[in-house]
Structure P
């Protein structure tokens, strides 16, 4: 019997610019989208990278139709619907503005740019054109974190007193490792933009806006070895290795944040603790499919304590991957969810989330934190 839902597929053609680690992750996730969007054919059209060998490698591996080394060429191609920007942070603004002017929908890696001025220009220019846009904040699509937000919105924590978050890794412990992430001109900041921006955006997602910050930042490894074209040189590092922040939320809650990529044994560790008048919640990204919840509002006080809740079929996005509760999803599934929602928003002409506005607000926080760390003063957002 004929399946009418798939009889005339709508094509969505995608170009990915920059295929380092995250560009390859995005490529893999696009291959999974069709099963979640009936009637839509996802086409990996063109992969772009300044490294020709890398572009060819990814084109073969993920079966892109074409590859290129110059991103400007794809803007002339009328077949391409979505431009996914996965380059180093400095180049986001130029590519995003050009893509919007060419009528392409935009997915932009975080942060929007390497500084607030460029982020504002990117945001304002893209808004002038009738295109959909998205910033890559996939943690907003983790079922566990969406469920935590629902609990907060339903008042399950009561009045929220404090919010604690950290993001730690050991990715930069080796001083013989150097790339663009360690140059402020290309990245904008160090662990603050590479990891911390996700925690800051999640704080906004769960708690609302932050009004004021006080920060300490330090670069512990001030020089690193670079092996470029077979020649080893010592490069100066001008970004933060570690940043600690005190924050005031507009709702009156207190926030504390700690970010570092110099924590031995931590691989990809983002944790959150939220404490309120009716209870507390704990989340750890290395245990993606569970939260700990203490309900302080129960009558039997001798039974108050944290209980472990497995996130699964009964929770947000629970039916998307055909898994039973306890089986669990992985980090890449959050990107699949994000891309699925984005493509649906394009087809149905609906609002996208997380939006470039969320990216701009996160960039405001980054700049305020940097200003505070330099001045040793509280800074209003």
Structure Q
């Protein structure tokens, strides 16, 4: 008699666009029949996930900044979902509440954790300074100060509900231990490296940085350092910091609007080096640069520790300051890096590798549960 097919559900904070969504996309490829429960999903993501997305009343909440204020309602919605008909539930969560779902006895819950919630833990002070709510920033600061105590308490309780935790980097593994007091297994997120190609180095290339222009990304460090050194830099992206960055930029800085995947791949293929100045949980874009054969100049913290090997795939600056970045840029030599070595490193984070590691992990923990 054939074994009964395992019933699987996938849960995530929301489906809008980003690294967390890429994880859900790959989980969907592993389990194409599994429903995907989430608080909100765009039409594009519903289509991409073959209309397997399940939402509730939060889907009808007004779009825009107001959506960011409904954390308490998301907690209520996620904790009232019923998973009694499933054998395995996989949650993908970062700064949201999906890990707080309740699963009955006998149902295995694996949580892929992108980060302990930033604004409760590691980056609390940073979010107080720059909440990211635009004109609603004063209200957001008041709310965060008033609610951070009980929300931290809930977040800590929610972190204990999964049977197993997966961290998206060694940095996040450390944060899970520090803030949640739990062990976890590292499986880095998938990076679509297929659309990137390595090219031969040309001597007239620019440095490059790509990403949303918000204070936390520290694009200002790259702009100021290259301005002072009179080095050509292409800055791709947009965001609240855009006008400020233009004001502090010198004549060697070129600003490019948010680009298509094809255009970004072209920029990366011909870049002298990719500057990654932020403290990210992982960082998809730097791995894409490696897939293009472009070495990294990265701040020595966070996810960069998993893919920057000093002198092999890039180089670090140790302090998140303009002066330290200048020090590293002065001695940076692109000719010291082999594009094939960089590409090989990027391949460690391919979607195929991610799916293989997830299947192996799931098989191992299901064995433990028997």
In terms of distance in nm of label points 7 Å out along Cα→Cβ at positions 10 and 290, which of structures P, Q is highest? P
Looking at structures P, Q, which one was FRET efficiency 1/(1 + (r/R0)^6) of positions 98 and 306 (r between Cβ atoms, R0 = 25 Å, to 0.05) calculated from, given that it came out as 0.00? P
At a computed -10500 (helix-only ellipticity at 222 nm (-39500 (n - 2.57) for each DSSP H run of 4 or more, over all residues; to 500)), which of P, Q: Q
To test your reading of the models, identify which of P, Q gives 13 for relative contact order in percent (Cα under 8 Å, 6 or more apart) when calculated. Q
Distance in nm of label points 7 Å out along Cα→Cβ at positions 274 and 298 - structure with the largest value, from P, Q: P
A value of 0.60 was derived for FRET efficiency 1/(1 + (r/R0)^6) of positions 50 and 106 (r between Cβ atoms, R0 = 30 Å, to 0.05); which structure in P, Q was it taken from? Q
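Values in this text are rule-based calculations from the coordinates and carry no lab data. What you see is a predicted model, and the numbers here were worked out from it, not measured in a lab. Cβ atoms are built from the backbone, for glycine too; each structure is taken alone.
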